[in-house]
Structure P
Amino acid sequence: MDFCSTRNASARFSAAQAVLQGHAPDSGLFMPCALPAFSRETIMTTAAMSYARTAETVLSALLPGFSSEALRSVCKAAYGPQFDEGQITPLQAVRPGLWALELWHGPTGTGEDLALLPLPPLLAEAAARLEEAPPQTLLTALCGSTGLAALESFSHAPGMTLWGVYPQACLSPLQRLQAVTQLGDSLQVFGVTADEADAKIAIDRAAQGIRRVDGAGWACLAARIVWYFRAYARLLNTEAIEMGDPVNFVVPTGELGSLLAGLLAKRCGLPVGRLICAVNENSSLFSLLQDGVFDGNRPFRRTATADLDISVPAELERLLFLLYGDGEPVTRRMAELERKGAFRVDEALVQRLRNEGLLAFWCDDAHTFDTMRELWFGRGYLCDPHTGVAMHAYHRYTALTGDKAPTVALSVSSPFRFAAAVLPAIGLDFQGDAFQQLEALEIVSGRPAPAALKALKTRAPRFSEILAPEELQKRLRSRPESQ
């Protein structure tokens, strides 16, 4: 199975090149030229597998050329005791016919752990296959869940150093503590004296010639595809479905990677029914999926669902490539987006999206909190705001269609990561710092907060430097291997 670029369908790369490089040389994203097909028998066998074995099975098909021994070692190390739940991604029944796939039981309390933890050893394995050295310096933006998970993943990566950079005003107090107290000898963490938009520009400029870790690489997308196979396997295992029954998935969507993973799982033969894209009021994906217009110029508002506050998804062009099947129109659309901030696709492509089973629903914070409140008091299910957006989309979809197909909603963050928003949503007006909020939510819910979050209270900060944007670029240019 060869890979091409979303901007050049005729280019050819190996799986090892796709993993090692992250982004294609033409700044596009890597895509398989043809997807593997999973048989019914293979899908059924995953019902008896652990998460690590399921990941090994799926990644073996999506990363051709990587040895089974190497992938077994990668998956065993990535999906082990660092998770606080034995099943890694437990499937919780919320109401008849609806389950929440909890992806957040890893060390940073977010589903991005599942996508990022395998990356460092996969980079090392890809470099070995190509007889090259793995990247010595990598860079990630600490503006959300992906960057924090990357810090955890690369904290002890032999021969590699990850630079994590955050805008001072971008992170919540708890997230900032996660960044500046992160253990590990393979990290450098810096703040930047700029707002989020200017900091992203500074990071982009500083990253010239440096391998970015942004979650949009093929290795991370392949790891997200595992989620869908795992959810289907768990439903088979509990006899909630029979092999071949279609299952709908509701996906809270920011950068688009999680939704694309579901679409690719479907194209690989997994019986996925509808893919319901759940977004907040900042997303332009809703209008793209509804009427073919993507408008990145829409007014931006801070919401309670920070990981969905994305104007232009990092993986937008992968979706366009799946629609067009060719790099040339993707390049034109991305150039138009850069020039005008918006573009339109024709009705035939919109219809193709609908034929793929994609639908979109959006909601504001008020409806998100209403949904979280109903789930807690009506169903006893505690969730974070991102999961609240997904559950609201499910209610909207079933009310509109009456579809009673088995449905799995992706729950991407621990509710304790957003205790400041969860507490008032479930009716508790509590004032206090981040750790007092964690304790209050533990008392109200009767559930323990993730140990890794509670440990931040006594963990000493390791990184304190705050750089001007130009100093960040200077510091990266002066790193030893750039001399």
Structure Q
Amino acid sequence: MAASSEAPAPGTGNIPLLTADMLRAAGRRPPEPFRIALADGRQLTVVRLLRVLPGKRLVGEGDLAGRRVLAKLFIGPRGEAHCRRERRGIEALLAAGVPTPPLLATSAMVGGGHALLTSFLDTAENLAAAWAPFAAAPVGDAAAVSLLAPALTLLGRLHAAGLAHDDLHFGNFLYDGDGVLLVDGDAVRTISPGRPLSATAACANLAVFLAQLPLSWDVLPASLLDAYDEGDEGAGRPAPDPARLRQRIAAVRAWRLADFLRKTVRDCTLFAVEHTFTRFSAVVRHEARNLAPLIAAPKAFVDEACRLPATARCVVNVAVAERVLTVTRYPVADFSHSLSRLGRSSDAWRGWREGHRLRFLGIATPAPLAMIEERVGPLRRRAWLINDHCAGTTLGDHLLADREPPLAVARALLALIDDLRRQRISHGRLSATSLLWSAGRLMLTDLETARQHRLPATHARAWRDDRARLLRDWPAGSTLHRWLDAHLPPG
């Protein structure tokens, strides 16, 4: 890239000075750090990037005349409009008394593009990171509710002011020690200036926030709704109707899930995808660098660890960068076998998709990290699925036929089955070997035949098959078989 001829700021001579055109050309990998020249004559140094939307927007930690800032650089064709909308959103939040990082400056960039700078919060933690330890907490857990309550109160205040936020993911709520702040002014909409949102609009926006909680929290503990109501502050906003709110949560979650599953097989912020005439690969983007050797040559890793013939499906553990991973090889016997699968997704593809589906829904399963298919145009050949390794024992090895399951295992099994049934998910070949007891959790594995059903009737038939298949793993009449038959939902 050619550098600009403008004089560098003191101490920044070795840091490249870039323009919007250069940043667009750099795609997902602009050099770090870099400088940009602002139209008011100042230079901003971007120290590290936090998010990159190629050709559209960069978000990073910056330095402006010795002050740390959060910089949003709008480099796309509609950058000026997005920058203006971001500023209006921040101003609307502040006017409504909704805390958000202070706006420091907006400026055009020399050579095109626009920059918006806000205060950088050194000690802030977003709600997504703070919530992670509570993801498996029981419904209504006091500590979990205590964490969520300030964000819900803030959301209630937003709605009482007639505002909505179109991107209410947990990462947009920041906890800085003194309270909670809402960020991303670009997503703020003024719906009813000077008066609270209607019950319908408030319910729809609140559902976007609550749909990110685990399925079990759909019972909507009263403490969560109480925290939301505290944000009304006498504005007269109608209280949400729990039944209608649950319906909206289900609709939002279904939309978010469909959108997320589409992203798992296209190049985006979350996933790195490469597609050529002879190969398709998808990998969780933040894992791509560590997994690169395995992604490049999965056959070599698996062949070294697996003694089964190359035509046999096998599951092996391999070490990559001092980390143990589980790789499943899906062979194709011959050309006719490949031809017979024309137009159908491979087992690896389905395992990748269903693993991400379950984890999105909060159902425990080993994390899918990458999927590779060998191809000849539209024909799928061999494939590999790479999962995070989870040490544990299958229920076939963990449970004894002449005893009832331990209480912890029993509760975990019934909770797992309940989650699957509420989402109309069938496994397809549910067995003792596809249920893994690991670190006090029950995890579902072997997802190639898993399916989420649209119709209750088709799911009911699939559940009968899953139930019968699981029961067959223990002798009829045994203590464990009788316990399962009595406690599993009827077929």
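Among candidates P, Q, the computation of P(r) over Cα pairs in 10 Å bins from 0, in percent that gave 4, 20, 32, 29, 13, 1, 0 used structure P. P, Q: which one has semi-axes √(5λ) of the Cα gyration tensor in Å, for residues 244-371 alone, as calculated, at 29, 18, 15? The correct label is Q.
Of structures P, Q, the largest value of FRET efficiency 1/(1 + (r/R0)^6) of positions 60 and 180 (r between Cβ atoms, R0 = 41 Å, to 0.05) belongs to Q. For which of P, Q does helix-only ellipticity at 222 nm (-39500 (n - 2.57) for each DSSP H run of 4 or more, over all residues; to 500), calculated from the coordinates, equal -13000? Attributed to the structure labelled P. Across the set P, Q, relative contact order in percent (Cα under 8 Å, 6 or more apart) reaches its highest value in structure P. Here distance in nm of label points 7 Å out along Cα→Cβ at positions 28 and 76 has been calculated and equals 1.7, so which of P, Q was it run on? Label of the originating structure: Q. Which structure, out of P, Q, was FRET efficiency 1/(1 + (r/R0)^6) of positions 236 and 364 (r between Cβ atoms, R0 = 41 Å, to 0.05) derived from, given a value of 0.65? Computing FRET efficiency 1/(1 + (r/R0)^6) of positions 236 and 364 (r between Cβ atoms, R0 = 41 Å, to 0.05) on every structure in P, Q gives 0.65 only for P. A value of 2.7 for distance in nm of label points 7 Å out along Cα→Cβ at positions 332 and 436, calculated from one of P, Q, originates in structure Q. Using the calculated result 1.1 for distance in nm of label points 7 Å out along Cα→Cβ at positions 100 and 124, pick out the matching structure from P, Q. Attributed to the structure labelled Q.
Readers should treat all values here as calculations from the given coordinates under stated rules, not as data from a laboratory. Owing to the predicted nature of the structure, the values given are computational and were not obtained by experimental measurement. Cβ atoms are built from the backbone, for glycine too; each structure is taken alone.
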